[in-house]
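Trainee: What follows is a set of structures to go through.
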Structure I
Amino acid sequence: MAEARSAGDVDPGRKIDVTVTVRPRGDQELDELGGRLEEADGATPELSREELAERHGADPADLERVGKFAQDHGLEVVESSQPRRTIVLRGTIADMSKAFGVDLELYEHPELGVYRGRTGPVYIPSELEGVIEGVFGLDDRPVARPRLRRLDDVRGEIEPHVARAYAPNQVADLYEFPGGADGTGQTVAIIELGGGYKTQDLNAYFSALGISPAPKVTAVGVDGATNHPAGGPSGDDGEVVLDVDVVGAVAPGANIVVYFAPNTTRGFLDAITSAVHDTTHNPTVMSISWGMAEENWTPQTRRAFNMAFRDACVVGISVCAASGDDGSNDGMNDGQAHVDFPAASTYVLACGGTRLESSGSQITKEVVWDEPSGGATGGGVSATFRLPPYQHAANVPKSVNPGHKPGRGVPDVAGNADPVTGYKVRVDGQNLVFGGTSAVAPLYAGLIARINQKRGPADGHRHVNGLVPFLGTPQRLGRG
């Protein structure tokens, strides 16, 4: 990472876990399925979770070969998953470093703190070339930031006459979300990389909105993480509660499942694949409010995430992701434009931000969210993902960066995100107002849950694909 400096040696005897991803069976067929979904204007899932695992899960022989490699290097196989195409290995840092040809050390970063990291490539045996697609967990730096802004942090910069906070269901009413639906029968997966919620806060919040009983919220731990409120409303707790409050307020009949994972590439990826292949809760929509500029992710990480999102689309899960809160540079400050990942994935519905003003039940003004010091919606042209078929007619401009290359345009849709016109939430016992594109991802997730409910189970399991801007007019949704 830029600005990171060496901070000493790691303990070679410390045990760590890594997740190894392996190739799918029938990769060409799976690519073709993904391509068809990209070209669709709304889609029926091509496969059930069980069919995806059977046809395109990991080959047991590949998992055995990776297991043999691990055994030869003194590593333990902790978990092996054909559906997720992953195998979890455990061993000392010394053994891991030898097995994968890396030199691990401690680094210190002014914002990220102290983390274990490396430089250079990860090596695998030549006989496993093409079998292993990624190795995650050697580096444990924080990889993503929550995309939220607290009104109190920008209050001194706002225009008092436009400041107004909304309950999430008020925003849904202003956007004319489909009536007669509350998300019943749907499950919304929320990915969180820290913090937690308190049930008493959720109960008090939904009771104040007149929502009774409160929506069902379930916490699922991934890679040792749990629902763990840290007691800081401006930090990770604020993100978690904003996501849950928005989904619960706009789709109170939906089941909400929160997947808690460590804020590392391994944790983030494992949370996503856990949700996609969860046959217990069966999510139909996913909301992600964490991200970072796409250039900060390694190519293997972007590919692994993108393949997980492809799996989500194949089984009919719409993935909504925040497009960032730092304008067109996405916090890089290097004089160039950047877009946020995972919102930049071609299999994700990228959610941008607006400022929403209203009178009574009518929108009076809606413009792009762009505050001089209070944040701005992320957006632009991806440097790493191609222009997808569903954007061929969208007049996406070429990148403003040198070379002016074409690429995937971000965001696809937008909604209220300015903290000046933000969302009322209750976190750590306090009633606060938050904005950010973190609010827009769960807003659209709740909307899609409503739409899925209204459309019904045509063809067995029909859902909104989530790849295409699919609702309303540009004036109402702020699409540009």
Structure II
Amino acid sequence: MLQLKNISKSFGVVQALSDVDFEIAAGEVVGLIGENGAGKSTLMKILGGVHEPSSGEIFIDGEAVTIHDAKAAERLGISFVHQELNLLDNLDVAGNIFLGREPRRFGCIATKQLHDMARPLLEKLGLRIEPHTALASLSNGQKQLVEISKALSMDARLLILDEPTSSLTLQETDTLLALVKKLREQGISIIFITHRLAEVEQVADRVVALRDGELAGELEGEEIHRDRMISMMIGRELKEVYPENEPSLGNVVLDVKNFSTTRWPHGDTSFQIRAGEILGMAGLVGAGRSEMAQALFGVDPSPSGTLSVNGAPLKRGQVRDAIAHGVFLAPEDRKASGLVLEMTICENMTLNSMSRFSNRGRINPSRERSQTAQWLKEFGVKAPNVEHTAGNLSGGNQQKVVLAKWMTLAPKVMIFDEPTRGIDMGARHEIYQAMVELARKGCAILMISSDMEELLGMSHRIAVMCEGHLTGTLEKNEFSEEAIMNLAVQIHQNVPA
């Protein structure tokens, strides 16, 4: 159905792609894998009309085509569902699906016709919601399916899914993977981009790996196995994703008592984290984990409760006080809350620690750049130089910058909210190793994650939240997916259907 030949793309002196060949048949699911910065997004943006290739050819049904922009891609039946969803919360479901293509009557939007057009698309995906439902009321998983409905409304023949499950619960992920298989049976071709290799094993007919902008290899059928995929992506075998992590626990560092958040004012949550301990925090989407992280850091002015670090009380709702006591947060949304995208890597990395590089109010740029270059090397950030704009980095490299700028400040308490979302397996191992080193230095770590394997592999204990309440804490010998899920839905089980 689609064939790319000798595709190359450069951005100035940076060679993002070099002579990449790629093809996909009608009704085929191809897993596209690779480390952050390997060229996956660039290749797909060429297909989606965001970038034009520096050289190479694109063929659809054997005919050469040129894709100048997103509209041209749509006309050719190519739809791109980005990791950051392009939906509007202030519209209803039907309004989002047909945004810019609404049926009109006497110059006004024909609402009934609009809803009638959307209904069969929703039914096709097994989405049991009405077209007039407000988008803001939907879960992330439902929004993801609305985005796919939008793509199918354009008669898509090729669907590009970029990290489609990164914000989904286990149940929503299962629903989406089942949908991928269903669309394949309908003859729709799907390029499935993800760092969750277990999902690739479930749905892909074939796997294509990129490394440093070049084709690193392909796997088909029974060849598709996690270890072989990792080897293709990083060019070496990765014996263990999770480093040895035996705890050496000290005194209680973080003590949280009867704490609540603005969203869940009656949460009344209490827990402790000791020096050298990694406490995983699990829960379904909307359970209140991110709100808890923001309240602990002072972004959210908690209505009640007490918080102390090494016995010293912290003021609720005071970020400055949290930082002064060594409490840092690497937030879930790196683009909105973790980085200033228009600033350089150097400026972002040193934004929290300007006193290190200044004397009498004057910044020493040479020292600042030199230290940043060293940090980039330590954390494996792939960038041309420290003056590169943060917004032009790949998602994984942006995440590394967010983590590095806090982890270099010797935190006493480090809160990681979804630390490896959108991060490749090799980079994950580096981040996990850095987390373990932090813990060995006596840092108390709170790791919020929706990745069950990550929680089980990295945590010394796991606390589970549901609707703003801490429903239980599991010790290492009690760890299992079933135990976590039972606690994650505990409150729901007590409520009549």
Structure III
Amino acid sequence: MTRSGPDDARPSGLPMVAPPDPAALVEERRWLAELEDAPAWRRTIAYVRRGGPGYLQSALTLGGGTAMFSLFAGAAFGYELLWVAPVSMLLGVVMLAAVAHQTLSTGMRPFDAMRVHAGPVFAWGWAIGAVLSSIIWQFAQYALASAVLADMSSFAAGLSIGEGTAGLIVLANAVAFVWMYGASSRWMRLFETLMKGMVWAIVLCFGLVVARTGVAHAGDLARGYLAFSIPGEVNGVHGATVVLSGLAAAIGVNMLFLYPYSLLAKGWGREHRRLARFDLLAGMFVPYSLATGLMIVATANAFHYGELEFTGTGLAPVDAARALTSVVGPGVARVVFNLGILGMAWSSITLQMLCCGFVATELLGWRVGGLRYRLACLLPAPGVLGAFLWNDVKLWLAVPTTILCGFLLPLAYVGFCKLQRSRAYLGDDLPRGGRATAWFGTMVFTTIVLTAFLGWYALTKGPGYLEGLRR
């Protein structure tokens, strides 16, 4: 497969074994044109039913890193860090909206666009970072998923399975589901529907826990969303570390690769730009903010405002589930908490596999849905060893893993900032005016904040923290 240069024809679309039905896409474009003049309420309902790629981002980001950020934020600091997740995700939505605008306006595959119009360093750094972060994250995800699956099987069904066996069960299910994607248009729709269901099931799990515990302090709840404070240290948990893990967990470099290619896989184009922006808010921002907020409130009620002992970085997932049992009733909390954590880890494992499949097929010219694509999806599979090697895993393990993967993100952010201002790339679709300036300024601000925070953490907190891990 030849790569395009600045003067070559731009490769567009995505090579797929089962591409979207052209007739269906024509009908969809007609439907979108009719909705342009429809009342806002009707357009909103229609967009909610038709979205999809935003939910894939939710399913990926609602993983172990988000779960552990939420748990430690609530257990250590109560409602004080409720602001972190929605602010982080809102900044991420701004960046992903730019990615959607670029991809859908030009139809050019993003890796080629990045390589030609931003530079090979940004393109290859972005692609390699997406694969590395997906592989690195799998170890912690499997460790968490296998621990709660083994506990839930024993507690709820009376089955005695080890963490290693539980990890293999999670792997087998993830492989079966990720291989659905690209097999046909019908299987792709089913895959997206299942991920939508998984996202809202996660929200429901933690919503049930909060419904049983209530809200401990309404005033603190409001301040948690509006004060934007960064607390000190509680039981070895630094507030700045938790905030940074929340920033890094909201948008990952693998998400940044998965998103534009999932748009192309659906056959979306210029007419879908408004739908894509809505889908980011309804399918990603809203469920992510709800899930993290509910989990923070639930764990804050149990540990920070309640009578349960918070053991700091030594807290294990099974310990947390057992502790919550005494707060919301025997059996219920333990199963619900385990289901929530399992759903978060499993969905991330599956979408990280899909991301690796997209990267490999793009770089090597393969077709999505083919045998080689399916094998490429298995690149992160060695992460299942986390279920065997870290069967005494502590929840805190996910926090440094999140931060480590966060270091792979700024280079990609800079690349997309360059693309957002490239007339050679966007042509007449280059954003103009005051709104475009604010949009680009927010992208730059997001890049600077994340880079500065990561640099500060590496210089001040990193060495001491790593020494603590070795001890």
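Derivation of every value follows stated rules applied to the coordinates shown; laboratory data play no part. Here the structure is a predicted model, which means the values were calculated and not measured. Cβ atoms are built from the backbone, for glycine too; each structure is taken alone.
Trainee: Computing FRET efficiency 1/(1 + (r/R0)^6) of positions 118 and 174 (r between Cβ atoms, R0 = 30 Å, to 0.05) for each of I, II, III, which one ends up highest?
Mentor: Once FRET efficiency 1/(1 + (r/R0)^6) of positions 118 and 174 (r between Cβ atoms, R0 = 30 Å, to 0.05) is tallied for I, II, III, the winner is II.
Trainee: Still on this structure, I have one more. Taking distance in nm of label points 7 Å out along Cα→Cβ at positions 22 and 62 as the quantity of interest, name the structure among I, II, III where it is greatest.
Mentor: Structure III comes out on top.
Trainee: Could you figure out which one of I, II, III the value 16 for relative contact order in percent (Cα under 8 Å, 6 or more apart) was computed from?
Mentor: II
Trainee: Thinking only about mean count of other Cβ atoms within 10 Å over residues 102-109, which of I, II, III has the largest value?
Mentor: The maximum falls on structure III.
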